Structure 1
Amino acid sequence: MPEAKPETTPQKIIIDTDPGQDDAVALLLALASPQELEVLGIVSVAGNVGLAQNSKNALKIVELSGRDDIRVYAGCDRPIRRTPVTAEHVHGQSGLDGPDLPDPKISLEDVHGVDFIIQTLENSPENEIILCALGPLTNIAMALVRAPHIAPKIKEIVLMGGGCFEGGNITPTAEFNIYVDPEAADIVMHCGAPITIIPLDVTHAALATKDRLQSFLNMGNKTGAAIHQMLTFSERFDLEKYQWRGAPLHDPCVIAYVLAPDMFSGRFINVEIEVSSELTRGMTVADFWGVTDREPNATFMRYIDDDHYYTMLAERLATLP
């Protein structure tokens with residue numbers, strides 16, 4: 001008789017997000033993986049569009065997934081110091097243009113998102129919870145400022161942001177999530193918790209080609225059709241900008257890393273955030289070649305197995321309604 005495989009306990013995660021079509025796919029990937037991931041909550045943040053709309057988008061995606069058990073919290077409505085910057089030019093006025101998703105029936109929780117992050121970590125053992133950051137890092141930074149004692153509790157912060165060899169996507173040197181709130185990113189980089197960065201260097205190699213977009217539509221479910229509509233809308237900006245065979249699919253890489261870290265490779269290096277210069281505001285100064293004596297503080301990924309990535313997306317998302 002074959003030996004039974006031991007049951008594994010799902011990894012507990014909190015997702016911090018500003019949905020965003022690619023954020024939406026990331027949320028759906030997490031919610032389609034209940035055996036591996038226990039989503040303790042989703043926290044919205046100002047970023048791609050304003051906080052109220054991002055919060056509404058998060059609720060819409062939760063309902064699309066059929067996972068009405070997932071709680072959604074509204075976080076910070078502006079960066080720590082900066083004037084808000086949004087990206088309607090990419091994501092549309094709703095932040096989630098493309099599919100016609102109904103207004104959500106579920107509601108936001110009454111607790112502020114930053115309070116939820118703090119309280120959840122305070123009430124958990126060390127090394128139990130991963131923070132998955134898909135947008136500007138304002139909420140996580142504010143939690144660390146208000147309650148620095150939570151840093152040792154964090155198992156890992158996995159974030160999509162920055163770039164080294166690929167430069168930036170909102171300025172020549174800065175990636176959008178870091179640019180929106182560089183002070184928050186600077187706080188996170190120096191909090192002492194383990195950090196993994198999924199930068200543009202990775203996501204620019206994970207292109208949603210026509211065949212890959214078609215695979216979402218071919219799922220035959222409501223989720224696949226909505227994803228196809230989302231990405232068909234949002235890709236037009238990147239296709240015009242880059243003239244590539246497909247547009248990058250950024251944020252689901254964070255969830256894919258938590259599910260299958262061997263899909264990625266990189267180095268443990270020093271990463272600093274530029275907060276002083278307006279010319280290079282939000283630049284992730286990644287010492288990938290070790291040319292300084294600054295202490296490493298983050299694992300900076302550079303490569304992804306993109307075929308594995310899209311196979312995972314297709315397999316997992318097909319299980320949703």
Structure 2
Amino acid sequence: MTAATRDAALHLGVLTLLAGLWFVLPTYHSGNLARIMVLAVYAMGYNLLFGYTGLLSLGHALFFAAGMYGLAIAMQQGGWSAAPGFLAGLIAALVVSGVAGALALRTTGVAFMIVTLMFAQAGYLTVLYFGAITRGDEGFVIPQAARSLAGIDLTTPANRYFAALILFGAVFLGLAWLVRSPFGRTLIAIRENEARAKMLGYDTHAYKLRAVILSGTISGASGAAYALLFGYAGATFATVQYSIFPLLWVLLGGAGTTIGPLIGAIFMFYLIDLASGVTDAYMLIAGVVLVLLTLFAPQGLAGTLRNRVWPWLP
């Protein structure tokens with residue numbers, strides 16, 4: 001079996017499994033899985049920048065919130081329907097990531113991380129400052145009547161689940177193709193040795209800027225989908241906490257793997273969910289588990305499987 005065939009089988013198998021889970025999972029868990037798939041798209045956008053390009057960002061909440069508020073403001077204040085509202089969210093994330101990337105890439109290393117963190121905090125403060133438009137901490141509740149796409153009511157559990165699956169599948173398969181393409185290979189070369197990539201004639205700055213824009217736009221798509229499918233957009237999603245989450249999901253699942261973001265998002269979601277049912281100090285339990293995983297599986301769950309069992313895992 002060729003590598004391309006194995007890759008296709010893996011990715012299509014994951015999507016088939018997710019589709020089949022709708023018919024066997026209880027309502028509570030299928031609802032959780034719909035939320036996880038949307039957040040996994042966010043993690044996949046982050047993984048493109050961190051896992052494949054080697055740029056550690058602490059500002060991705062800015063892009064997630066840009067997509068979320070782009071859709072929410074267009075629908076709530078402008079009276080737009082879901083489809084143009086989602087497009088507005090994508091455009092907002094694309095513009096914000098382009099501007100932030102152009103400025104942040106004037107720095108490198110730790111400075112890049114700090115600058116992206118500052119941009120995210122500035123975005124959060126902007127949401128609060130323009131509270132008359134954004135509703136600040138209170139946020140938007142998008143009416144159920146407005147949450148339909150092409151006549152399909154996205155507020156029903158089944159439609160919401162499969163809408164999340166379609167978005168996840170499109171990004172999942174798209175990134176699986178991208179990282180195997182010449183563009184993706186160039187990003188990996190930059191991650192491994194940027195100086196050598198420059199010597200080979202690649203414009204590494206241009207490639208990194210494209211990676212930031214694509215990563216930010218995917219993250220914005222996740223934010224817009226979250227607001228549309230779950231009916232809420234608030235300033236909480238622009239906080240630094242939501243910049244840390246995708247980093248944790250990617251590290252836990254396996255940076256630089258296509259399946260890692262989904263695994264990390266599922267693991268983190270249910271770790272907190274189960275721990276909170278045992279004790280009020282659930283974050284202490286989550287912290288201990290995360291430390292143990294970092295010590296004994298530093299490549300993440302999918303990365304460890306790739307190193308020890310399935311070396312072909314993309």
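Any read-out appearing in this document is the output of simple, stated calculations on the displayed coordinates, not a laboratory observation. Remember, it's a predicted structure, so these values are computed and weren't measured experimentally. Cβ atoms are built from the backbone, for glycine too; each structure is taken alone.
Brief remarks follow.
- Structure responsible for 19.0, 56, with Rg and Dmax of the Cα atoms in Å, for residues 97-288 alone calculated and labels 1, 2 on offer: 2
- FRET efficiency 1/(1 + (r/R0)^6) of positions 49 and 225 (r between Cβ atoms, R0 = 25 Å, to 0.05) - structure with the largest value, from 1, 2: 2
- Of the structures 1, 2, the one that 14.1 was derived from, the read-out being mean count of other Cβ atoms within 10 Å over residues 129-136: 2
- Which of 1, 2 yields 31 [relative contact order in percent (Cα under 8 Å, 6 or more apart), calculated]: 2
- Answer label among 1, 2 for the case where helix-only ellipticity at 222 nm (-39500 (n - 2.57) for each DSSP H run of 4 or more, over all residues; to 500), calculated from the coordinates, equals -24000: 2
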